[in-house]
1. Using the calculated result 16.2, 47 for Rg and Dmax of the Cα atoms in Å, for residues 50-193 alone, pick out the matching structure from 1, 2, 3.
2. When you work out Kirkwood radius over Cα pairs in Å for each of the structures 1, 2, 3, which one comes out largest?
3. Using the calculated result -15500 for helix-only ellipticity at 222 nm (-39500 (n - 2.57) for each DSSP H run of 4 or more, over all residues; to 500), pick out the matching structure from 1, 2, 3.
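Bear in mind that the values in this text are calculations on the coordinates, not laboratory data. Small disclaimer: the values here were computed from a predicted structure and weren't measured.
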Structure 1
Amino acid sequence: MNFLSEQISDQDAAAIERQVRACAHPHMVAFELGTYTGRSAVAMLPCIREMNGHLFCVDWFRGNVGVGDRIGASFRTHNILSVLLQNLKEGGWEDCVTVMVGTTDTVASVVADNTADFIFVDADHRYEMVQRDILNWYPKLKLGGVMCGHDFDRHMRDCNYTRLMEKCHEDCVDGCHYGVIRAVCEFFPDVRLEGRIWYSRKERDKPLEQADPSAFANHAISIREYAVPLLIEEFEDTNIVRWMDDYYGLPKRLGHIDLRETDASKLRGVVCGRSLAEAKDLIRRRLAAERWPEPVGRLLRALLPGTDKQKR
């Protein structure tokens, strides 16, 4: 099968299958919003077939605003609907799948409430679009059913609130899907997470209540106290640590540094980037500057951005 530029990892696929099995029963009905070439659909289908159920794949097959270069280009170089249909045929899944070509809004208008046992949300990742998909499709979910989705990189509590509110209207910024994070957390504050898959079971038969995003603003003040810095990679002479929304390059010669208790901007050689790639570039520049004798090296180091971003 040809999944082109699918972003569903094996770990995510396994998490999706587990969520389908968590709500599985005979003749179950599932919907997928945003199918692309079918990687996530194929993860759901073994269980759905075992239950003699059916999966409805909803997509307009024209791509979305702001998606990554590879996915965006694939819509210009391939007929994505044809690729999906071929994948389903090769996998032998045609008897338990119906592909519905249209926007998620349009299809939602013709699907009855309390129809679905499982809904997977992975269409347009901008905040307004995710918000609309959740609002439109949650009533379609049966009591006890599961709604889940992809690209939930972290909980809203673990984000820089100001940056999230600024960037949530874009598809993806520095590898983070702020629109998905904000929309999901506003509707499901206690959402569960496995890998990059979010999920929530419908336990009460009443309309969704959307939280005021400002309710999360308090976390921007206290987050430094409990957000756990995570070692991402050892690069050159440096440990790259992700903390909140940033990537810090901490020279190993400095020993253990707890970013929650230390003002890293005062430590020589520490750099901070918005992405892993930016952090690596800053580390390379720091190392290059350190190879020069003084005072040239000092001048070059002064030109590095340093860690001022952590104060934004």
Structure 2
Amino acid sequence: MNTPHPAGYFVPLEEERETARLIGFHRFLTEALGGLFPEHCSLQGCTSLLDLACGPGGWALDVAEHFPHLKVIGGDTSPSRIAYAQAQAQARHLPNVQFQVMDVLEPFPWLAASFDLINARLLQGFLPAQQWPFFLKKCTQVLRAGGRLRLTECENTLTTAPTLEQLSLKHAQAYQRVGYSFSPSGTGVGITVALASLLREAGLSQVQQHVAGIDFSAGTAAHPSMVSYFQTLLPLVLPFLVKQGVLQEEEGLQMIAQALQEMQATNFSGLWYFRTVWGTTVQEKE
């Protein structure tokens, strides 16, 4: 049996299906949101970049390839995914990117003022709500003066599929039970609402945002990819929902089958909302 993330990450870290999902999801998400930096941020003066919870390294590898002047480091708690990312860096001849095993919940293994930019996407699956301020403090410590912290998070999908909506609510309830949710009602994840305030409370300034929505309704370009995504994701998430007591396994399997069927309806509509927020550390006084 695989060991889950120490914070309770709801999918076993060394699960091959989860690694495959993350690889495919990076490609889909990057294209759907409009590129590696859909907010069109300037990288002028940026020489070093850290990608936290990088998984199989897709984002870090692509950034290293598109911006060869950058020194890119990716960190993740999964040894197998770090090994995969390192192998990909060698295969793609990218000497400017490195990967190492680390845990965002532990002290960072880098010196103060080591990076110009820190990126992190979708930490909500393993970072408890109460841990966010401590995590952000560690980020600001390893950022240089005037460095940028960039975070991307999402909410659960909104759809016209009744059973998928029920599963979404069960997921939100389970998140609340394990302390990951920012939603007082437990009806959503809530992290996107809190992101900007969290950055300001961490002392970052010039906080800005980029909001994007992925329309995966029937007939859209994103629909087939999202159906495939849920076919992989929902069975992986089910043990987490069962463990938190919001679903029984047999009931969950039936709901998953029904939800996937509902997504094939010709009048199915779905939207997935993402928010990217970034801010800068205080510039040193001359």
Structure 3
Amino acid sequence: MTETPLETIGILAPGEMGSALADVFRRNGCRVITSVQNRSDRTKQIVKAAQLETLPTLQEVVDQSSILISTAPPQHAADLAKEVVDLVPREGTLYIDANSIAPQTTRHIHQLVSSAGMTMVDMAIRGLASKLVQQGAIYLSGPQLERIAPLLRPIETEDLGDEVGSASLLKMLMGGLSKGVATLVMELGVGAERAGILDRFLQGVGRYYPDVMAAMESVLPTYPQHAGRRAHELHEVAACLAECGIESQVVAGSGRLLQSCSQTDLEQSSAQLKTANVHEIIRALSHQSSFLSLSTGQPFVDSH
């Protein structure tokens, strides 16, 4: 006799992170569903590889889910929440926003989903999808945390209290730090490569800042593929700082650099670059004439 699942969890905007979370939920006794309606071929391949149960439409996912979790690009998070609200979810559905968005964006989404009778949890994920269980951590804030936290085991979780937005704020600040370090290494590395001293530069980083070098070996190969998304995430970080009365300087500069990276053609070869080391990533960026060009620099503005 088949056991009744603890929860039916609908993954909204499935991708690498959504698929990684789905695997954890299934291992904890949940049914996980999604839809790839109007999604890219790449997303469909990711969902197929993760063996997710797919339904024909988002409406069916919303109708059948007791928990909905949004893992969308940050610039689409609010629109996706509005789309779900328009599909009239069941009252009492738990809506989890797991996007890299500023607290004010999170609070706006909270108002949207609350108006539809849903309860919202603010979830902020630290770490790469490919290493979520081994090295990741999840910050949670809002009501009903006791309902979702056990379903995330064995991932480390941290309860930040009842206020929706607290998890997003901590994620934004931590994410701004990691992306800021990565973009600084990219910029200085490209300068070193074009000056003919990249090997010595990276040897110095490895010798004097070994933890930084180890972190870059892990995360830098993911940047060509996700540069555009991470530029939007840094816009959200800048919005956090603005709410604190700070006009961003370093974060804004990191955003401009990632916008420059997203305008190269490296995304086409991102699958090969995932196995590259820091030397190879920086050399590939250095050969892109549009990357950090003095003649093409643009102010960092969001596309909203």
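1. The read-out was computed on structure 1.
2. With respect to Kirkwood radius over Cα pairs in Å, the highest-scoring structure among 1, 2, 3 is 1.
3. 3
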